[in-house]
Structure P
Amino acid sequence: MPSEVPLPVPPDRLGANLARVREQIAQAAAKGGRAPESVTLVAVTKYVGLEEVRALLKLGVKDLGENRIQPARPKIAALREELAAAGARWRLIGHLQTNKARWALEDFATVDAVDSVHLLEALAKEARKLSRSRVPCLAEVNVSGEEQKYGLKAGELQAFLGRAAEFPECEIAGLMAMAPLSENPEATSRPVFRALRELRDRANAQNWYPRPLTELSMGMTQDFAIAVEEGATLVRVGTALYV
């Protein structure tokens, strides 16, 4: 979508788009021999306002993703009771600066883009202050090696997970990655998703972390079906829901 200004999306369009996305997820999961329920749709809401989020909640969406903390805070505050009533949660899916760790823990159920031990330290410190005994997190890996992207290098993951085990407040549930933007996601995204899955599987086989890494957050509007075929358990979809 062309801007970050909330745009009105008619409920009927939103419902039809959501049904289409869910069907594409189901078809892709079937190709991999998995149930559709094994994949969680994270509806990215940074471009839309309160009414669109309310519509998503009514349609049964339980996971909502925001990339940046400060623009999201008013929206989160306004919808706090409605999200709780719906049994839904906010996921922070964008880069987090350490000085905003407390805000992240106040407003988000999960932190899905942890890319340094320094950030883990900050999250663990604030979690103790807030008496949050467990913060689900994902380790972000820059599988594609793009310089402009955040994330651990694949070769850094083992050491990172070893250090992560020292922070019981932050539980690493799995891995997250972004594929390059491309007009040909089959060629550019699939190798990235496959590499992330293989990295996760190697980490589990070699016990890099005390608990199995179960989650793979990968795939967006351009390539979420490919991500599901390659084993995604979480897909982050925005534009396809609203346009």
Structure Q
Amino acid sequence: MTRPHTEVQRFATLDAMIDHMAADIAERLTRAVADRGVASLVVPGGSTPGRLFDALADQDAPWDKVQVTGTDERWLPHGHPDTHETLVRTRLLKGRAAGATYVPLKTASPTPAGAEAAVEAEISRIARPFDVTLIGMGDDGHIASLFPHAPGLEGALDPQSPLLVASFHVPAAAGSPDRMSLSLSALLDSRFLGVLIAGASKLATLERAEAGDDAHEMPVRALLRQDRTPVTVFWSA
């Protein structure tokens, strides 16, 4: 079972979930700008988030005051169609949301390891706690680019770590073995933290994660079993 600070919201259809989330996120960003003059939005990659981005781009919000970044990035050439940045720029930063500021996790460095300090500095300039952080989850239980048993995973899963980002080389990772990811402590530094999943296989993965304790085997467990930040799981059939 999920811990008391984890809420699971279930939707009969993906469209219903996206409509709900888009309106809710726009309201949270609008309220953040009214309260603090700026808002921050952290988003994952993937097909389901892409559908959400399309809906978000139509929402009325003070987008020119919103800073957007990713939970992680594939270390591919700038403009490559498989990067999360390309997804955000083509699906979210358009229409009403065209004025939002994107803060990339990718630099010109040939390796993510060589870019950690530069990316850390860029992410540190975003107002925190992040106002809205959305996280995807793989069928293996990975979140962001925190993959099971990846070298360096223990440090990146430390909820007390002062580091905001971590680089990884994961040969089995789809799209690119070289990744940059926000750390667990950075993800938890959020006013609202949501996990976005769809379909029976992802629900089965979530249930498998809830049944165990080893976060190295399924990094999403580190998210579900912490007491620092409430988590809302959004699932649609």
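Where a number appears in this text, it was derived from the coordinates with a stated rule and is not lab data. For clarity, every value in this text was computed on a predicted model and none was experimentally measured. Cβ atoms are built from the backbone, for glycine too; each structure is taken alone.
With mean count of other Cβ atoms within 10 Å over residues 26-33 as the yardstick, tell me which of P, Q scores highest.
Top value of mean count of other Cβ atoms within 10 Å over residues 26-33 goes to structure Q.
Looking at structures P, Q, which one was FRET efficiency 1/(1 + (r/R0)^6) of positions 130 and 218 (r between Cβ atoms, R0 = 30 Å, to 0.05) calculated from, given that it came out as 0.55?
Details: P: 0.55; Q: 0.80.
Attributed to the structure labelled P.
So if we calculate distance in nm of label points 7 Å out along Cα→Cβ at positions 50 and 226 for every structure here (P, Q), which label has the highest result?
P
Assuming 18.9 is mean count of other Cβ atoms within 10 Å over residues 114-121 as calculated from a single structure, say which of P, Q it is.
P
Work out the source of -9000 here, i.e. which of P, Q gives that when helix-only ellipticity at 222 nm (-39500 (n - 2.57) for each DSSP H run of 4 or more, over all residues; to 500) is computed.
Values: P: -13000; Q: -9000.
Among P, Q, the structure yielding -9000 for helix-only ellipticity at 222 nm (-39500 (n - 2.57) for each DSSP H run of 4 or more, over all residues; to 500) is Q.
Upon calculation of Rg and Dmax of the Cα atoms in Å from the atomic coordinates, which of the structures P, Q produces 17.3, 49? Write out the running numbers ahead of the final one.
Numbers: P: 17.3, 49; Q: 16.4, 44.
Matching structure: P.
For relative contact order in percent (Cα under 8 Å, 6 or more apart), which structure out of P, Q has the highest calculated value?
Once relative contact order in percent (Cα under 8 Å, 6 or more apart) is worked out for each structure, Q has the highest.
For Rg/Rh (Cα atoms, Kirkwood Rh), for residues 98-161 alone, which structure out of P, Q has the highest calculated value?
P
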